[in-house]
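None of the figures in this text is laboratory data; all of them are computed from the coordinates on show. Values in this document were obtained by computation on a predicted structure and should not be read as measured data.
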Structure I
Amino acid sequence: MANGKKKSYDPGDGQLTNNRKALHDYIVLEQYEAGIQLSGTEVKSCRARTATLSEAYVDFIQGSAFLVNAHIAGYDHGNRFNHDTRRKRRLLLHRKELLKLSIQVKEKGCTIIPLRMYLKHGLIKVAVALCKGKSHEDKRETLRERQDDMDARRAMRGDRNL
């Protein structure tokens with residue numbers, strides 16, 4: 001490097017995993033960016049894109065936020081130092097954000113779910129969202145709106161196969 005700066009390796013857009021089921025099952029009210037406390041083999045496994053957030057949620061234990069039920073597969077070369085795949089992992093949020101979220105979960109009956117896990121400046125971050133659950137009718141309405149949008153786009157494009 002001519003300018004003396006190290007070039008960081010960032011494969012692709014930095015997205016490690018995505019919770020596609022979340023937007024189908026929940027209405028997102030607010031989003032937050034949180035750091036996550038991981039062990040060494042968990043970081044290597046996440047960078048290999050073997051994490052799953054589909055059944056994960058955030059729980060408050062003694063004033064701290066923890067990511068529960070997120071699956072990070074064991075690292076191939078981790079041998080006896082490998083991690084537990086479904087352990088609770090601490091989320092790193094500001095104190096004011098923690099207080100605000102815990103109050104809304106207790107009083108409003110909302111839930112906090114992870115939306116995606118990604119790399120930002122070499123650190124692994126989790127986008128978490130304060131959500132309300134959708135009813136069965138809301139899910140059907142969302143599917144109906146999506147289908148109507150697709151039909152309108154086809155009609156504008158001039159597709160004959162409606």
Structure II
Amino acid sequence: MKELEVIGWREWVGLPDLAVERIKAKVDTGARTSSLHAFDMEHFSRRNQAWIHFSIHPMQRDSKQIIECEFPIHDLRTVRSSNGRKELRPVIRTHLHLNGDDWLIDLNLTSRDLMGFRMLLGREAVRNRYAVNPGRSFLVRELVPRRLKKRSLKKRKISK
């Protein structure tokens with residue numbers, strides 16, 4: 001078995017299909033699935049397939065930058081939140097970028113407004129790719145912003 005590269009308990013990742021160059025993610029091996037903070041979620045049908053329209057704030061403590069997205073719904077799953085409540089969540093399948101690598105992950109959409117991170121990277125997303133050092137942060141230097149620059153374009157629309 002090959003030795004896995006080590007990442008920290010929090011890392012900068014990219015979501016290229018959502019036009020998110022970088023978002024700070026908490027890597028949580030206690031969570032099976034990955035979650036993304038989404039709001040203004042609306043389900044609709046396109047060509048007899050279930051889709052979802054949603055908005056995201058990719059940067060913590062910055063509600064001015066908004067990315068609007070439309071994606072086909074890959075699945076609806078019951079997820080138990082950190083407070084023990086079960087919730088039916090839409091799941092999209094999208095590319096994750098980390099450490100020069102891109103791969104597809106399942107990402108459930110939910111309100112993470114009260115949580116410390118806009119994104120949670122669950123164990124299924126990193127399984128057989130990375131080992132997690134819970135005592136270290138930001139071991140991958142690739143996407144670390146020089147300075148978290150405010151973009152002149154505050155609102156963007158992305159459709160898959």
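Some observations on this one:
- When Cα extents along the principal axes in Å is computed for each of I, II, the one that comes out at 44, 37, 30 is II.
- Origin of the value 29, where relative contact order in percent (Cα under 8 Å, 6 or more apart) was derived from one of I, II: I
- Origin of the derived value -9500 (helix-only ellipticity at 222 nm (-39500 (n - 2.57) for each DSSP H run of 4 or more, over all residues; to 500); candidates I, II): I
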